[in-house]
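There are structures below to look over.
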Structure I
Amino acid sequence: MSQTQASALPRFTLKCMQVSIDLKLYPVVGMNIQEVMIGGAPDWIAPKQRLDFSFVMDLQGTERRLPTYGVVLTNDSRGLDIRYRPPTAQWRGILTKLLTDENVR
């Protein structure tokens, strides 16, 4: 998938999803299968920098962390935008299930 196509994908939010950077939790402002926008991230994180982080999901009271990494696209007043590597081969299915479950409630 080209960069233009990935950026054009619609973004969504999940109430159960946060991101952990250096063991601190930050809210997900919007995400899709390849990019995530994180709110309130530290300003020392620079564009083009590789960043290790984890997606943190609250699954019915159980915390699940999926470590991954990505490249910072921007870090400005809108948030920290990262093009990331899916943390698992089942990532698309996990996101689909979480979205479906949240929309059913």
Structure II
Amino acid sequence: MGNMIIKYDLIARSTPTYIENGGYYPKPNDNDPPSNFDLIGATVDGATQTGLGELASEEAIETYLDTYTQDWTQPSPTDPTLEVPFSQSEAAAYIWSLKT
């Protein structure tokens, strides 16, 4: 059946059991800590839970990231002492690579 890429938040201070690989690209939300961030992750194979919603394509992931990461930076791949703009497309490609 495979897995899904979804948005989720912490449940009772823990990563949901249906998340196999997650915690990516936190987006602040209105919940109380430690559930005050929406995260992106890959579910375990065969999971039916969609958390806060499925991101059904690489393009959907990139579009979602575009809504809140425009001012993010990351270390330069050629010189880690420099900051460069965050690449939503590279991040989306990485997250999508977690899909089985």
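Below is a table of values for the structure above.
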| item | result |
| --- | --- |
| Structure (I, II) behind the derived value 24, 17, 12 of semi-axes √(5λ) of the Cα gyration tensor in Å | II |
| If relative contact order in percent (Cα under 8 Å, 6 or more apart) is computed and equals 33, the structure in I, II | II |
| Which entry (I, II) yields the derived value 1.9 for distance in nm of label points 7 Å out along Cα→Cβ at positions 13 and 29 | II |
| Ranking I, II by distance in nm of label points 7 Å out along Cα→Cβ at positions 37 and 53, the structure that comes out highest | II |
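Every number in this text was worked out from the coordinates using simple rules, so none of it is lab data. What you see is a predicted model, and the numbers here were worked out from it, not measured in a lab. Cβ atoms are built from the backbone, for glycine too; each structure is taken alone.
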